[in-house]
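Just so it is clear, none of the values below were taken in a lab; they were calculated from the coordinates. This structure is a prediction, so every number in the text was calculated from the model and none was measured. Cβ atoms are built from the backbone, for glycine too; each structure is taken alone.
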Structure I
């Protein structure tokens, strides 16, 4: 496997990596995904520009917020799209795919049941990225336990990922979703270097360097 790229290998500021996370919801008083978006925008990896959006935990509002954010970011010519969400499991999880039809029995902040939503497309969309390589990047950055998943959860994370993959495919861009461990397992400050390494790798890899 080729060596992972590092921040030090990135010379000038690159075209941006677009990053999304979510606001707090349900039992999560702190949602690390939203906190990490803010942290990386404030202090991105050297040579990388990060453009981010923290999305509401509401299907319709999140869909609209993502659409508007992407309309703004296309002019900046992003090199990769990365979405984040929190899970209950105590490890990092890279999602291989997203399905159009959701099967979760959870409701969003507006009370909409995931499985009652009309699918926005058909079938499955998959990332084009080498997830085994990205697992190695996460592990080298101190993730401890990072895995690959083919089940994005059937709720808002999968909903956003499906839309993000569609937008990425239309523009010929790579996109991926990373599920994060909860903050009572891994504190936000300890997740920051892991995410910085992933963002640096996406920027470097998309540039073909």
Structure II
């Protein structure tokens, strides 16, 4: 397995993808050793994806994952908590949720995770995120690492703009997408004039 891993080191991460339903990914209801070769896992249209997400988050065989994509899945709070606090997903840099309802409090866990120390790209698209969820950001270590933040097509209002416009730890942010939300023109102006977002590409 180690020799195979060394030979695959030169492969692009996009070629080392699996879906959460891939049979070889599991053995005895746990992530199999082959999981160490996978760099990106996709959850797609799962009626119940919580169990798979928990298995991945709690497995040392998933510790080399760099990206997780979750699209139109039923993910319970147990899965989100396991993901946000995982002791193994320390190399994860990209996390993308699309068209997936987040249980109450789950958006806050993802915006202020106790784990995921290398996460720098977070996308919560059409997930029901509200402005109140962003209240955890000033106390979170995540904003200082973020390069890409996509919160488009949610339930955000001007309160979200106030938080982000004052969040000076976002200095590394290259892209910020808040499109398809309920932000006013005043909120757009506030974000455009925020000094720490001067080099950030805004989608409002």
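The table below gives the values:
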quantity: Read-out helix-only ellipticity at 222 nm (-39500 (n - 2.57) for each DSSP H run of 4 or more, over all residues; to 500), computed value -6000, structure in I, II; calculated: II
quantity: Parent structure of the calculated result 20.4, given that mean count of other Cβ atoms within 10 Å over residues 78-85 is the read-out and I, II the choices; calculated: II
quantity: For 30 (relative contact order in percent (Cα under 8 Å, 6 or more apart), calculated) the corresponding structure among I, II; calculated: I
quantity: Cα extents along the principal axes in Å derived as 47, 37, 31 - corresponding label from I, II; calculated: I
quantity: Of the structures I, II, the one that 23.6 was derived from, the read-out being mean count of other Cβ atoms within 10 Å over residues 30-37; calculated: I
quantity: At a computed 1.6 (distance in nm of label points 7 Å out along Cα→Cβ at positions 70 and 102), which of I, II; calculated: I
